[in-house]
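I've put the structures underneath this note.
Just so it is clear, none of the values below were taken in a lab; they were calculated from the coordinates. All values derive from a computational prediction rather than experimental measurement. Cβ atoms are built from the backbone, for glycine too; each structure is taken alone.
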Structure 1
Amino acid sequence: MDIIFLRGLKIETIIGIYDWERRIRQTILLDLEMETDIRRAAATDSIDDALDYKALSKRVAAFVESSEFFLVETLAERVAGLILQEFPTPWVRVSLNKKGAISGASDVGVVIERGQRS
């Protein structure tokens, strides 16, 4: 199968377990990979036959911006579920990066895969 990807999707949200984190918006970075078969879209050259990554990114951004989860694990799980439920893909990999969450580390986050790969 083929992979559609989005890398470095920056979204502001409330995320974290500490009181100060509950009062501010922090930037998270999402990298998304979704399995799809691009042959039909390539043959027709029509967005109607493609996984619309613009629509997907707008939907994910709206969801994340309005969320207020405590854990990055929960947010990653919910993003994966949203994509699998609302878009035509059987498999997704979500990498969620909460930059600067740990002093001395440039990146911290989770990577999850959900669904079934062909």
Structure 2
Amino acid sequence: MKKLFLDDIRTVEMVYDKTTVTDFDIVRTYEEFVDYINEKGLPDFISFDNDLGLDENGKLAKDGYAAAKWLVYKSGLDISELKYKIHSANPVASEQIRGLLDNYIRFLKAKK
């Protein structure tokens, strides 16, 4: 099972049981997230952080919600079987990501 961990600071072992940490590939930015999926395909499981720090110009970097929006609106991928978790400490952004992904996955499954 291919797993992807999106977080700018945390390590996988800070969020998941130590026996599963080697199962994850880690990306730290929105751009790395998009590049990873474009190059390696959609993983089976994605763990999302939302707040991804500052970019190289000192401005707020694109966040986990932007990554979720990319999956839904721009990737062109069928994410109907995607499993995910949101490990962000930001409760409002967590609900935005969850709402977007849940609604889109429900929509895709209804089309089948």
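Here is how the numbers come out for the structure above:
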read-out: Comparison of 1, 2 by mean count of other Cβ atoms within 10 Å over residues 5-12 - largest value held by; value: 2
read-out: Given 13.9 for mean count of other Cβ atoms within 10 Å over residues 13-20, calculated: source structure among 1, 2; value: 1
read-out: Top of 1, 2 by Cα Rg over 2.2 N^0.38 Å, largest first; value: 1
